[in-house]
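Got some structures for you, see below.
Please treat every number below as a calculation from the coordinates, not as lab data. Keep in mind the model is a prediction, meaning the values are calculated, not measured. Cβ atoms are built from the backbone, for glycine too; each structure is taken alone.
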Structure 1
């Protein structure tokens, strides 16, 4: 076996550099059959709430949910599906599995995961599901975390989300006086030519740094967006808000035996170095 002079292989290094440069990566999910099964379960849950049959083409069903649900009833449906899915013991492990090798390369192999996986539904021309341009760090999230964002349908253009690449986000975040008068909505107008609209087909997963400015606009496409998102952080990484702390907002998911030993170790009484 040849000797090596590096700690990270070339594929891992390239993935990491992509996150450092752009603030996001898009890759194939690692278990497409698991994604198909997850999407089918979503469709079954939606059909129960709508009291209708589960169609054979669940992608088309979700894409065109706006033909079955009004904007006024959309949030009730979203919350019902969100609560039902998060009660299943398989939901968070399955969601994690879909991007696990990328998360372990980008964040670490000892991880804590947000205690709930969020669900977003954005129907065409719906004004009620908008997120102005923002950085999650402004709201107390950890700059050490990443978000795994998983669409259940093809998303592109205004049906997707946008992100300001990392280097530009750093520059803007250090000079927020630009939005003092016009607010974050005005900042969008200033930056709109630099924003990247993410094309994430079904079967791929997006992982991004929430330190980057991002958001969405009115969905001007013909179909609806369904996407899950959840945050991951290194188990022993710092958090910056009591409300977003380990054990409450984050739950450990991949704790190694040596870490368990170390966490539970207590110095003997009277021991001095």
Structure 2
């Protein structure tokens, strides 16, 4: 159906992002394809040094599964920040990633961890690195006839943290940051500060070199130009982003030190 209808069809997974957009007339499609009964998409599998999460796995499972909490703690820690439990009961991991909202948590987690995505079409399957998957607000590198099948998240011991500021619990973040420290490397990703989640390479170099958390945070926001909207000004988002990066780096270092 995706190959046949192209831009006139949309995949329905959990519906927690799509249905509100349809209700608000922000989007309209002639056809909806419900993939909830495709068993392959709802599995979680353990691979060598990775966890493979099917696209329709519910967010609530990421929050509660002990293997996920131990192996990919950022996924488990990011999930409670998504909406409310009713949303997480229905919302899917793949749906959130494919929706590519710039203020959502999962894209930043995927970027920081170096996740890879498997997408399928009638032409076959291909793998896409997280850094190449997100291209803009609500936009990914998938073609109209492609379906997100699974996401592979590497597992590693280290220090991990996610921090965000929202007007109320469950709201989209005004600004947020993810920090992953493992194997002598550092990853810092920000969300809610632009058209998509972004990595902060200069801050990552400084973090790996042991620079103070405040210095790392200032490097992370140095080139940011966050949007102005009814929720916060660009300057406010920038200040918040600096603080959440500093907190995320500090917490990740504390966890890394405790583990070491």
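Overview of values
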quantity	calculated
Label whose coordinates, when distance in nm of label points 7 Å out along Cα→Cβ at positions 93 and 125 is calculated, return 1.5 (choices 1, 2)	2
Among 1, 2, structure where mean count of other Cβ atoms within 10 Å over residues 21-28 as derived comes to 10.6	2
Winner on distance in nm of label points 7 Å out along Cα→Cβ at positions 45 and 165 once structures 1, 2 are ranked, highest first	2
Origin of the derived value 30 (relative contact order in percent (Cα under 8 Å, 6 or more apart); candidates 1, 2)	1
For semi-axes √(5λ) of the Cα gyration tensor in Å, for residues 101-156 alone computed as 25, 16, 10, the structure of 1, 2 it came from	1
Comparison of 1, 2 - label where mean projected area of the Cα convex hull in nm² is highest	1
